[in-house]
Every structure is written in structure tokens, then in C-alpha cells.
Structure 1
Amino acid sequence: MRRREFITLIGSVAAWPLAARAQQLPMQVIGFLDARSADVIRERLRGFRQGLKETGYVEGENVAIVYRFAENQTDRLPELATDLARRQVALIATAGEHVALAAKAATTTIPIIFIASQDPVKLGFVASLSRPGGNMTGINFFTTELVGKRLEILRALVPAATRVAVLVNPSNPPTRESTVVDAEAATRTMGLKVQFHDTETPQDIDAVFAGFVRERPDALLVASDTFFSGRRVQVVNLATRHGIPTAFPNREYTEIGGLMSYGSSVVDAWRLAGIHAAHILKGARPADFPVVQASKFELVINHQTARMLGLTVPTSLLATADEVIE
């Protein structure tokens with residue numbers, strides 16, 4: 001046998017155990033569950049994948065992701081969550097309280113990563129932030145808790161306002177309840193009258209704005225909810241068409257023409273969720289892995305929209321805003 005052929009043969013034999021080991025270690029699979037559609041949360045998914053990458057995982061290279069989108073049909077969430085649980089994925093990543101609840105109902109053993117806009121202890125997801133104690137852990141990114149602050153900023157933009165309308169989603173009881181309690185407390189302090197509008201379909205959104213023609217509110221607040229973020233183009237367009245100053249929970253609305261937003265950075269919260277998921281893939285137990293509270297907050301003002309609405313933005317708000325869209 002020639003020397004070159006012998007060396008090639010030795011190299012091939014040496015590679016056999018590596019190939020065998022690769023076949024014995026299949027790629028880990030993340031189940032991803034969301035109430036919206038893929039195109040609506042494209043930037044958020046980019047943040048999630050970035051978090052995975054920062055912690056050593058790249059989709060398609062050393063981790064796979066199976067996506068399940070409810071396409072704004074929230075009644076499909078239990079079925080989709082059950083499907084992921086049946087597949088025995090390594091973990092289920094979710095966003096939104098009602099989405100996490102669907103996953104929680106589907107499995108008590110598969111780790112669940114949540115992104116929640118309110119206290120996960122109060123929601124029953126975890127026993128405590130430092131020691132979750134079950135199969136759930138994740139990110140709390142403070143959105144519903146900031147309802148009062150959004151109303152303060154909205155009042156500064158519309159100082160003559162006396163009546164405020166609030167869009168809430170009855171299909172998401174925890175978020176609806178929290179929004180109602182916080183908005184009632186804040187408007188009472190400010191001397192404002194508040195009216196809540198239950199809205200859970202695109203047709204409901206159209207109907208509510210049609211009603212505003214007759215009973216015009218001075219301002220509008222949109223609750224933090226996956227349904228509204230999935231329909232943000234519709235909501236922002238209607239608010240603009242009807243000339244109603246509106247406060248939103250995050251910058252995704254303001255970037256497409258919404259007046260103002262104040263809240264945690266959603267993309268950064270999803271990045272943190274990706275980091276959390278990576279640690280679970282590496283062997284961390286959800287029961288012992290603390291919930292992270294997002295600390296990056298953003299005030300974004302669309303100055304162009306303000307001018308169109310005939311509003312003068314106080315200099316103090318322009319100075320403190322993280323971004324002013326001209």
C-alpha cells in the first residue's frame with residue numbers, strides 16, 4: 001500500500017468515532033409559541049436569536065427552532081402548545097401571559113421560557129423571582145406596570161384632556177385586569193374620566209374607532225397585549241385618521257406613526273429570553289434559574305405625528321426622550 005493511501009485510510013478511521021458521536025447527539029430543538037404571525041414579530045425574533053448567539057447557539061447550526069404561530073387566533077394556542085409538548089422539544093419559548101398559560105397547561109415537565117409584561121409571581125408562573133420552583137422561568141419586562149407613567153406623558157402632550165379611552169383585550173384576563181386597575185388609579189389622581197373598550201378582533205377595533213366619531217375621547221391608551229401588537233398597523237392608522245392622540249406600550253407603534261410610547265425595550269427583552277433559553281439548553285434547571293427583570297426603558301416621541309395632531313411637545317419631554325422621530 002502506498003504511503004499516501006495509508007495516511008488517508010488512517011485519517012478516515014480516526015474520523016469514524018467523531019461521526020458516530022455526531023449521530024448520537026441530535027441537535028436540540030426549541031419549540032417557539034406565539035399568538036401572532038412571523039412577519040409581525042420579525043424584529044423580536046431577531047432579538048431572540050441574538051441572545052441565543054451570544055450564548056453559543058446559532059439556529060440551523062447547533063440548535064433547531066420549531067415555530068408555532070396562532071396568527072391572532074388565540075383559541076388555537078392550547079392546540080399548538082400541546083403539539084410542541086408532544087414533540088418533546090428541549091424547551092418552549094413564549095411571549096405574552098396567555099401564551100405562557102397555554103404552554104403551562106400543556107406540560108409540567110418541559111422547561112418554559114416566558115416573556116411577561118407583569119409580575120410572574122402574581123400570575124402563578126413562578127414561586128419567586130429568585131427561585132422559580134417549577135418548569136417556568138423567563139423575563140419580566142414591566143409594561144402593564146407603566147400604565148400610569150404613559151398616562152402622565154399623554155397628559156403632558158394633551159394638557160386640556162379630560163376623557164381618556166383605553167383599549168383592552170378581554171381574551172387576556174390578567175393583562176386586562178392589571179391595565180384597568182392601574183389606569184383607574186392614575187386617571188383618578190389626574191382628575192380624568194376613563195372608559196374601557198373590550199377589543200379582541202380586528203372588527204372590534206374598527207367598531208371602537210367608528211364609535212369615537214360620536215363620542216370623541218380627548219386621548220387614547222392602548223394596553224400592552226400581543227393582540228394589539230399584532231394589529232399595530234391597523235390601530236396606528238385609525239388613531240391617525242381620527243386624529244386621536246394615543247399612547248402606546250412600545251416603540252414598534254411609534255416607529256410606524258404612533259404619537260408616543262413608553263416601556264421596556266421589547267427587542268432587548270427578547271434577547272434576554274434567548275440568553276435564558278441557551279442556559280436551559282446547557283443544563284440549567286428552570287426551578288433554580290432566576291427570572292430576569294428587564295431594565296432598559298425607552299420613551300419615544302414621534303414629533304411629526306405630534307405636529308400633524310396640532311400638539312406642542314414640551315421641551316422637557318423632548319430633552320428626556322430616548323428618541324424623537326422627526
Structure 2
Amino acid sequence: MNRLAGAAFACALSTPPATLAVQDSLQIGIIDFYGLGTVSEADARRALAFTEGDEMVSGGDPSARVVAESRRRLTMLAGVGDAKISLICCDQGRLIIYVGIENPGAVRETYRDAPRASVRLRDDVVQAGREFGDALMSAVRSGDVSEDDSQGHALAHDPAMRAIQERFIAFAARDLESLLLVLNTSDDAEHRALAAQVLGYVANKQRVVADLASAMRDSVANVRNNAMRTLAVFASMAAVNGQPKVRVPYEPFVSLLHSLEWTDRNKALFAVVELSERRDSELLATLRRDAMEPLVEMARWKSRGHAMAALIILGRIAGLDDGDVEHAWASGERERIIRAAVAR
């Protein structure tokens with residue numbers, strides 16, 4: 001069950017989900033919200049300069065101006081301290097737009113200071129990273145985003161992506177120490193983000209968990225995104241040949257379920273659905289105490305690929321089987337799962 005959920009909502013894979021080519025013109029299929037504790041969805045929706053059904057040219061004018069104007073209008077609303085608008089590809093070939101709201105008194109996540117060293121990845125690693133980004137967007141457009149995570153690293157069904165990921169295995173074996181050095185000290189965020197991705201392919205995955213967990217506090221969202229996704233895939237790895245599962249801490253992910261950044265929430269969900277599969281009582285208690293509001297909100301999102309993970313987690317909080325959650329989704333009974341989790 002978690003394999004299906006993870007593959008479905010991991011459409012961002014290891015690069016920013018809003019990274020579409022400037023010429024990509026897509027119809028807006030879904031507009032969804034999070035962080036709406038201090039403002040109504042109706043008021044937030046009215047403040048937007050776009051609506052479902054409009055065409056959006058991602059990354060370029062005039063769409064960039066429309067997004068900027070919408071953010072300005074949102075921040076003028078009473079009860080809104082800041083807002084974030086994220087363009088995500090794709091749901092049935094149409095754009096998803098997530099609107100995040102932060103109230104004026106919210107305590108923001110604190111991130112580590114940006115590193116200052118001039119260290120860089122090798123040229124062949126950087127080139128492979130560029131090729132992977134192109135292959136990823138092609139796969140997303142074609143709808144082929146499934147993958148095999150059973151070995152603790154992502155191997156895509158798409159042949160072009162998978163060929164590059166197999167090169168990552170060789171790079172990780174060859175460049176382990178330099179990858180860690182770049183992740184922790186490089187002043188180039190793109191190199192730090194790529195290092196976090198390639199480190200997922202090391203043989204000894206426990207060796208890099210602490211460094212990746214530290215990178216979850218990076219000030220750049222894409223570095224956090226890649227570090228979280230790598231750790232989430234580690235968490236999905238089955239024990240092999242009697243070896244213990246990779247130990248991944250859950251606390252940083254629970255915190256980022258409240259983030260204003262959509263990619264933080266997306267990857268935190270991916271990780272928590274993996275980490276909660278065994279229904280660890282301490283993790284479930286932490287989620288009940290600290291994360292019910294964002295989980296309920298995200299479980300009501302319109303996109304199955306993004307909402308299903310939150311609903312699975314709520315089902316586990318409620319003590320329900322994953323199969324019951326799947327049935328509830330298919331039969332339009334999401335609220336039954338949400339009520340059961342809240343009551344628990």
C-alpha cells in the first residue's frame with residue numbers, strides 16, 4: 001500500500017516540481033490550499049488573479065506577474081503574514097497550484113547558515129544531474145513516474161531516468177567523501193542539492209543518514225527536498241540478508257509538515273508514510289500531538305497523488321488498516337477516516 005502511495009505522490013522525484021520549461025503552457029486543473037487557520041479558503045481564492053481552467057505559462061511572463069500579483073493580494077488579507085504559490089506538474093496533464101498561507105504570529109522554521117566553501121562536484125556528476133532533470137520532466141509529461149525503491153534508492157521505470165540513476169550508483173561509490181563535503185560546505189546550492197540526490201545511491205546508506213538529516217535544515221528548499229526524498233527512500237528499504245533496516249529519524253519530518261514551502265510538506269509526507277508503516281507508537285503519538293492540523297488539511301487536497309499519503313497516515317493514527325483507507329478513498333469516504341483519526 002505504501003509503495004503505491006509513495007510512487008503516486010512523488011511526482012517531484014528529486015528536482016523542484018515547479019521546474020517547467022518557460023514555453024510550457026498548461027491549463028490549471030486544481031488550486032488547493034494549506035495553512036488556512038487564520039483566513040477562509042473563499043477569501044484566499046478570491047484574492048488570486050487566476051482560477052481553475054485558466055492557462056498558465058510556467059516560469060515566464062505574464063504568468064510570473066500573475067503569480068506575484070496573487071501573492072501580493074494574499075498578503076494584504078487580514079490574518080495573512082506571508083504566502084507561497086507553487087506550480088506543480090501535473091494531474092491528468094493539467095497544472096496543480098498550491099497556495100500556502102502563513103499567519104502573522106507563526107514561528108518559522110530556522111535553517112542553518114549558508115555554507116561558504118568553493119568546493120564543487122565533478123563535471124560528469126553535474127552533467128548527469130542536468131540530464132536527469134530533462135529526463136524527469138519528459139517522464140512527468142508522459143505520466144511515467146513509477147519507480148522501484150526496494151534497494152533503498154530510486155530506480156525509475158522510465159528507461160532514460162533509470163540509466164542516469166545507474167550512473168549515480170557508480171558516482172556514489174567513487175565520490176562518497178567529496179559528495180559529503182559538497183553537501184555540508186559548498187556555497188553552491190545546486191551542487192548541494194545534487195549531492196543530496198546522488199548520496200542516495202551509496203552502498204552503506206546508514207553512513208550518510210546524519211549528513212542528510214542535517215541538510216534538511218538547509219536554507220534552500222531544493223536541497224531540503226532532495227535530502228528528504230533520499231531519506232524517505234532509505235526508510236522504504238526492506239532489511240536485506242539479515243541486515244537491519246536503515247534508521248531514519250522521524251522528528252525533522254514531523255516539524256516540516258507545517259512548512260510554508262510545498263516541497264517541504266510533500267517530501268515530509270513521503271517520509272512519514274514510510275516511517276509510520278510499522279505503526280511505531282511514539283511516532284503516532286507525536287503526530288497526534290503535533291501534526292493533526294496539517295495532515296487533515298492535506299488529506300482534503302483534490303489530487304489523489306498528493307492527498308493519499310496524508311490520508312494513509314491519518315488512518316494509521318486511527319488504528320485502521322491501509323486497505324480500509326484505500327477503500328474509503330475509492331468510495332468517497334475520506335471524511336470517515338479523518339473523523340476517526342481526530343476522535344482517536
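No value in this document is a laboratory result; all are computed from the given coordinates. Source: prediction; values computed, not measured. Cβ atoms are built from the backbone, for glycine too; each structure is taken alone.
A value of 0.75 was derived for FRET efficiency 1/(1 + (r/R0)^6) of positions 99 and 147 (r between Cβ atoms, R0 = 25 Å, to 0.05); which structure in 1, 2 was it taken from?
Of the options listed, only 1 reproduces it.
Starting from the value 20, 19, 17: which structure in 1, 2 was semi-axes √(5λ) of the Cα gyration tensor in Å, for residues 131-266 alone calculated from?
Matching structure: 2.
Looking at FRET efficiency 1/(1 + (r/R0)^6) of positions 43 and 235 (r between Cβ atoms, R0 = 25 Å, to 0.05), point out which structure of 1, 2 has the largest value.
Of structures 1, 2, the maximum of FRET efficiency 1/(1 + (r/R0)^6) of positions 43 and 235 (r between Cβ atoms, R0 = 25 Å, to 0.05) occurs in 1.
To which of 1, 2 does the computed value 3.2 (distance in nm of label points 7 Å out along Cα→Cβ at positions 35 and 179) belong?
So the calculation was done on 2.
helix-only ellipticity at 222 nm (-39500 (n - 2.57) for each DSSP H run of 4 or more, over all residues; to 500) was computed and gave -13500; which structure, 1, 2, did it come from?
The read-out was computed on structure 1.
For which of 1, 2 does P(r) over Cα pairs in 10 Å bins from 0, in percent, calculated from the coordinates, equal 5, 25, 35, 26, 8, 0?
Of the structures listed, the value fits 2.
One of 1, 2 was used to compute FRET efficiency 1/(1 + (r/R0)^6) of positions 51 and 315 (r between Cβ atoms, R0 = 30 Å, to 0.05), and the answer was 0.40. Which one was it?
This figure was derived from 2.
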